[in-house]
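Listed below are the structures to be examined.
Please treat every number below as a calculation from the coordinates, not as lab data. Since this is a predicted model, take the numbers as computed values, not measurements. Cβ atoms are built from the backbone, for glycine too; each structure is taken alone.
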Structure I
Amino acid sequence: MVEEIFGSTLKYLWVGFCARDEIASKVVHSTLEISPEHQIIIKNEWKKVLERNPSTFDGFLWRYEGFYIHKGKTNIELSPTSYSPHRVLRDIKKQPTRFYPNPIGVNTVQITPDGYIVLGIRKDNGLICVAGAGYVDKKADNQTSSAEPENFFDTMKRECIEELDYGNEMPFKTDEARTMGIIFGRFHTATMSMYLPLNVKSKDITIKEPEHSELVFLHDDEDSLERVLKDGSIEGKPCIDEVAGDIGLYFKYRYKLGLI
C-alpha cells in the first residue's frame, strides 16, 4: 500500500519486473456487473457530459480482471469495456470491485541518461503525472469488437511518441523497457507501470501533444524520490496519485533489488 496526499490508498494489483516476452494479455469473459438502475444513471450522466463537451472520448477500453502465471510467464486477464461507464461509475464510492469497469492503461517512468524522470503538468487539472501514459488499445491490425489488446510495450511506445518530441529518431529501445507492476488508483483504473531508459538527455525533450502545459524533470536521486513519496508533490505542485505508485515501484527496483 502507498498512502498519498489525497488521503486515499493506492494498491499494487500485481508486481513484476518483466521483459516483453515474459508477459502477455489474455482476453476473458467480463465479471463487470452493472445493474439496470446504474445503466440508467450512466445514460443520463453521459448525456450531460456530451452536452458540456460533444467530442468527449467514449472509445473501446480493456477492463482488468486479474492475472495468472503459467510456465513462468505472467498473463494479465482483460475483458472489453468502454469509457462512458467508467467515467460515470468511478465517482460512485464504496462499491465492490465487480461494480467498476476498472480500465487498464500504461504509465511510463522514463529515465534520461542525465538522471531525470520525465513528468508533465496536465492541462485539464493542473496535476503532475508521468509523461507517456494512456489506455491500452486494440491491436492496430484488428479494430473489430473481437480484437485482441495491444501489447503493453506497444502502448508505452505509442503514448511516449505521441506526447513527446525527443529530437532524436531513436530516443529509446522498446526491448530495454520492463514492466514494474499494476497500480490501482482512486479513479478505479488499473495502470501498468513501465520502466523505460532513454537515449536522450532531459534538455532535448519537449512537448508534442497539448496534453501537458509544461514538462517537469524529477531527479532520480534517493532524496528526491523519497520526498515525492512523502509529500505527494514536487516543489509545491500536487501529483496525481498514480505518480506515487510509479515512483514507489521504481524506487523498489532501483534500490532494493538493484535491477535498475
Structure II
Amino acid sequence: MLKNKIARFIILGVLVLLGIFIMAMSMGSFASRVVATKVVATDGTGDFTDIQTAIDALPVAGGVVYIKEGTYVITVTITLNDNVALIGAGYSTKLDIDEPTGQGSGIYLNNVSNCYITDLRIDLTNAADRIGIEMSSADHCIIQNIWIDECTDSYIYLSNCTNNRISGLIVTSGFSVWEGSSNNIFVDCICDDATGPRIRADSDQNLVAGCIIKNNVALGAIGVEIGDANCDENLIHGNIFDNNTDNIIDSGTGTLAADNILS
C-alpha cells in the first residue's frame, strides 16, 4: 500500500513538472509572437517616445504599436506601412497635429493594406486646413473608435481606396471627402458640426449607415453628399440627420437612401 502511494506521488510530481515545462514553452512561443509589439510613452516608460520611430522599428511583416496615454505633438506626418496596427489608450491618447511637414496630414496610409487604427484622439487645433487621416490607394483597413476635434478640412480623406471600414468616430468639426473610392463602409459614427462622407468622382457602392449627423450649418453644411452622376449605387441607410442645412444631397446614379430620420 505504501509503495502504491509513493508511486502515485512520483507520477503526480512528474505530471506537475511536465505541465510547468509545457506552460513555459507556451509562454515562450507567445512571447515570440508578440515581439513585434512596440510601446510608445511620453514619460519614457515605453520602448519609444516617438510614434514614427516605433512604426519604423517594426519588422517588414508589420506589427502593433501601442501608444500610452499622453499628448504627442505631431510635427511630421505619421506614415503607416502594411499590416500595422496603431492602438491608443482611448481619449487620453492625444495626437496634437501641429502643422506637420511631410505629407501634411496627421496620419498617412499610402498604397497599404490591412492597417488598423483605433482608440485615440486627433486634435487639429494647431493645424489649419490639414487632414486628420489621409488614405490613398489603401485597402482592407479598419479605422475605428477615434475622436477627431477642431478639423477645418477632411477629418478622413479617401482617394482610390477600396474595402475599408470606418466606424465609431466621434467628430466635432470638418468633413470627409471620398474620391474614386468604392466598397467602403462608414458606420456608427457621430458627426456633430461635421459632415458625413462627401462621395465624389467615380465612387461606387459605398455604405453610410447607423450614424448621427447633426448641426451642420457652417463648414460643409451637409449631412451626406453623393456629389457626381458617375457615383453609382451608394447606400445611405438608417442614419439620423438633425439640424443640417442640407441632410442628403444626391447627384449620383442609383443611390438608395432608406430608413433615415431627417429633421
Say we calculate distance in nm of label points 7 Å out along Cα→Cβ at positions 135 and 239 for every structure; which of I, II gives the highest result?
I
Consider the structures I, II: one of them gives 15.6 for Kirkwood radius over Cα pairs in Å, for residues 71-158 alone as calculated from the coordinates. Say which.
I
The value 9 for relative contact order in percent (Cα under 8 Å, 6 or more apart) was derived from one model only; which of I, II is it?
II
For which of I, II does Rg and Dmax of the Cα atoms in Å, calculated from the coordinates, equal 23.7, 90?
II
With mean count of other Cβ atoms within 10 Å over residues 151-158 derived from the coordinates and found to be 24.0, which of I, II does the value describe?
II
